[in-house]
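Participant: Presented below are the structures under discussion, each in the form of structure tokens.
Values in this text are rule-based calculations from the coordinates and carry no lab data. The structure presented is a predicted model; accordingly, all values stated were derived computationally and were not measured. Cβ atoms are built from the backbone, for glycine too; each structure is taken alone.
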Structure P
């Protein structure tokens, strides 16, 4: 059924979003950063009193710092929520990171939580009073989940996502949802409804996708903790582009029911969700809280595995870490290679065993991922676009051109996936390694519209391994991280384009993330090993 013209629908939705920001939170014209002011992360601090000292103090704290103060009553949830609502509203005006707001609902929730604490002396749960932002596809009653498609505008959710139910029961306050690409299937957050989310560190650069609205908001400190999703890198790519932390768990650790998918029913590679945070401590806090709520009692696909203490098992033990220097398809750009080399050197100096990890299986995994994404010939997405006449974005041409597989071909693909997972497991166990250390992407970040390759993340989705993307402590130095030049022989046509487009001047000063990969369902071990890595490289 047609819903009208996509351009008119998008324009109306954008106006509704802009109008939802209260007048007192709109940036006055005289304070607006100039168009060529790329780094807006410091705007709240230098905004000439637009933010109060209390608002700045609150929004500068991490979730782990805020929660004890909320539990003791030192800070009220209303004050904390109001401060993050305002900072999120300002973030949206500067980098276009939101898709929905529910500020009044959030403040009402915060006031109820404050009254509960005052009357009982007890918190509602471990996240009592903490504002948490959610990616657009998480259903919240009465709000749209457009997943970047005009056909889903004015289609408010009749129920909350199961994860939202769990977080709210733990005391969380929901106040915004964040922007994504069309159908959540582009590595940058851009769509025809809301437009493009840009990077607060440099607005000429991408904040990644598909959880790029979340990563931009968290980097700007408009959220103390956010939740995104990942089916081919949609958590780890945004974390890498903005220099923050994320955990991609294996399927079954966190609940996924009652969310909107860009390709509903596609389960050859499972979509998962996970936290985006500024610290590893907050990442672990979130993970322990969600698993501790026994989500298997809410989502039948969750596994009844409690959060397991593995720190003592690693205490004093040296890790065996395999370094994958490239994936055989695209060489990392120079700053990423430098960050990986420095991390490997420091880990070796700390006594850990460093070995090389061959990329021999990466291309096969990446090919499988693409087959899974395109198995329906792009029909699920096309069906929704056709309802409003919305055109395909150029980044999605592969979906527009795809040929649909038969059921028999899909079954064969599943067998290939199974054989691939077994082959990779045997190689991993045969090598006796604890983890693989590798790039998250070929980039630190990259100019808007130039993200080319998700092979470093997507293969781990096919394998369903646990991964953390984390800041390496290295930033791009244009004087050191120079382009490879004409003598370099590229690994592929994609690699040639990546290296040709690499501009050290454009990404100078940007942080570089790396990726730590553990075995399937080893989320706790991945967190503990990341602590070891950070200790070695800090």
Structure Q
């Protein structure tokens, strides 16, 4: 033996991933305090070595496409590592997919958001979970289809395999919209839908991105004689034969390796119309809004994960004679990361609460959510990659090594900013909503102005934001700047009203007051770092 091993950080295991002050306070505030025991139970599982190993294995052994069987028959199947199925089983049995839609209990969607945030051991399997959650409101535009499939989409049963949907104990749904030539411009889609005598349609065309292709049902867009229309496409037909939805190849992606993302072709695939012909975008928009919420949840969860990994490392690693967490500059970095993380978590839970109340018929919350969700999706998802990079750096060279888990987290971080509309699409959607629906602007400012008078920097930021909306000649050019300021004032409003004083004071002083540098770790000396870092450090028994 050449040397003694010491000053190495112990594994971050056997902790409660739900032990998150901002999350738990918001869970109660948004009407789902009753779910705290369930959230903690899932959090304790997420903190185990076993759960973390499932996440590692699912990414180390990515899915494999089998287009044909040994005899040359077309099968279009994707094989997953057993760890994937363990992750999916936990998510589905805990209702992270369609559970809230089967519940009449106020706060059900808030509880689901908290669980989805807490179960952060792997991002990839969250894709089919998120799409299934989002499919239900779109499917409800066709009550006959909803009556047939919704009970199985909300059932807490993970029933993997290609079989006729109505013979299974539970279903998963995906979405298949973008094409080579259009991307986010779905109106440029060329897939054609031809009506059949039995009331179904036949689809011919392609899709450039179809994630989780082993889902049972897919919502897709295709052109009819009356324009772009939404359809439900089953992988397996009622008689048990495969619907000719051909998997051409799996995407080789930057991250999200556990999840299969595919290119597909519809070769006269059977489809059921969802909503009216020519109203495809309007039909699918509710699904998009729900998956946008999950983009925010995922980014907030990723920030929290990076933060606690960095804080745990700093609490156990010594350099220059002292623990890193006790050294002033590292404390500044960790506190800055914690401020960003808590702001993301707080705004995420407010949007989950708005979603819950909107689903239950609150028109005011519906108007507020329309703008606030688009604003937040842009900003929080944009902030995650920088946050992940800084958290990785807190571990030094160890953070650049795969075994630390930080590289996987970093590779996941750009995805949420791209999914459901990249930065420009999200920013322009905000401008579109403000131009067409003035009530959403009123609802947004009514929300943020609840913090008026609490801080002069905040009040000035609100006024500056209003002034920026009066110059229409350059508003599209300035869209990102406008949406950024909207997001920051929204976050600040929530933190001022509900956050820890040290967090809210530091957020307003830096993000709105301008007392901030251009990188993490540049908080002013007036900030009280101790309570911020304490909230960020995982508690291991």
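Participant: Among P, Q, considering only mean count of other Cβ atoms within 10 Å over residues 195-202, which has the greatest calculated value? Could the numbers behind the result be given before it?
Facilitator: Details: P: 24.4; Q: 12.8.
Comparing P, Q, the top value of mean count of other Cβ atoms within 10 Å over residues 195-202 belongs to P.
Participant: Match the computed value 17.4 of mean count of other Cβ atoms within 10 Å over residues 43-50 to one of the structures P, Q, and report its label. All intermediate terms of the calculation are to be shown ahead of the outcome.
Facilitator: Numbers: P: 13.8; Q: 17.4.
It must be structure Q, since only it matches.
Participant: To test your reading of the models, identify which of P, Q gives -16000 for helix-only ellipticity at 222 nm (-39500 (n - 2.57) for each DSSP H run of 4 or more, over all residues; to 500) when calculated.
Facilitator: On the way: P: -12000; Q: -16000.
Answer by label: Q.
Participant: Taking percent of Cα pairs over 24 Å apart, for residues 347-506 alone as the criterion, which structure among P, Q has the greatest value? Spell out each step's value before the answer.
Facilitator: Numbers: P: 52; Q: 42.
Biggest value here belongs to P.
Participant: Where is distance in nm of label points 7 Å out along Cα→Cβ at positions 283 and 299 largest, in which of P, Q? Don't skip to the answer; put the middle values down first.
Facilitator: Details: P: 1.9; Q: 3.0.
Across P, Q, distance in nm of label points 7 Å out along Cα→Cβ at positions 283 and 299 peaks for Q.
Participant: Rg/Rh (Cα atoms, Kirkwood Rh) computed as 0.97: which structure among P, Q? List each step's numbers first, then the result.
Facilitator: Details: P: 0.95; Q: 0.97.
Label of the originating structure: Q.
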